Structure I
Amino acid sequence: MNFETVLLYNFDESEKARKIKMVLLKMKVKIKKVSKEQYLEPIGFLAGNKEIPSSGDIYEGEGFPEEMLVMKGFTSSRIDLLLKEFRKAGIAKVNLKAIVTEYNQKWTSLELYHELQEEHAKMNPKQTL
């Protein structure tokens, strides 16, 4: 069975984080808060894919400040529902969102972050993160 999982990066204990967690719990989605020390682990491993081994590496750098949300195991209709529930709950937009794919599941969180940052900059040239 392909369980839905969401990886949360840099969501502090704010009202926004609380609302996101409430929506995810309501939808019965597994939540994993990713710590900075885990940034060198493959995102597939972090999301629970047993076929992706741990790197065993511990990140000791600065990390990144932006919020990032990574989804695994969602159908397109469930993604639509998740985003609809976020809007309904009054949750401010999360600019960096991704889906774990066969292509990116072996990337580290830092690699995914840089890719999403580039994509966001291209799609929103006047907006900064």
Structure II
Amino acid sequence: MVVLNRTVLVADDNPLVTQLLAHRLGSRGFNVVAVEDGVKAVEAAHRLMPDILVLDGMMPGLDGFAVIKTLKANDATASIPILMLSSLKGEKDIVGALSAGASDYLVKPFIPEELVLRVKRLLEAPRQ
């Protein structure tokens, strides 16, 4: 799969996570844009129309669950695949994110290469 010029929006309030993701995904040919809270994630998604959103579950402003609901309720952003990346690992959290419209869910701490493979897989899947 060719990933050049595919834009990944990363929303996480932990700068170490955003730096790691920017490095890993950027080294694979992705354009990475990082924001640090849910409000900025929604704004950036509307402005950039990224190919995928990697989203933290717990952030200031809007949390990841509210971001998913907001983006999925808007026709312009509803088809953007969302990979929720969160330290919340309970069944309620995972099922809640997937039910709200997340395309996939990965628990922190995560294996960076697994995240890259999941991003690629979501980009290969047909958009709904």
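Summary of values
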item: Highest-scoring label, criterion being distance in nm of label points 7 Å out along Cα→Cβ at positions 13 and 93, among I, II; result: I
item: Highest-scoring label, criterion being distance in nm of label points 7 Å out along Cα→Cβ at positions 21 and 77, among I, II; result: I
item: Source structure (of I, II) for relative contact order in percent (Cα under 8 Å, 6 or more apart), computed value 31; result: I
item: At a computed -0.85, -0.94 (log10 I(q)/I(0) by the Debye sum over Cα atoms at q = 0.21, 0.24 Å⁻¹, for residues 37-84 alone), which of I, II; result: I
item: Of the structures I, II, the one that -13000 was derived from, the read-out being helix-only ellipticity at 222 nm (-39500 (n - 2.57) for each DSSP H run of 4 or more, over all residues; to 500); result: II
item: Given 13.0, 36 for Rg and Dmax of the Cα atoms in Å, calculated: source structure among I, II; result: II
item: At a computed 21.4 (mean count of other Cβ atoms within 10 Å over residues 5-12), which of I, II; result: II
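Each value in this text was obtained by applying a stated rule to the coordinates, not by laboratory testing. Keep in mind that what you see is a predicted model, and the values were worked out from it rather than measured. Cβ atoms are built from the backbone, for glycine too; each structure is taken alone.
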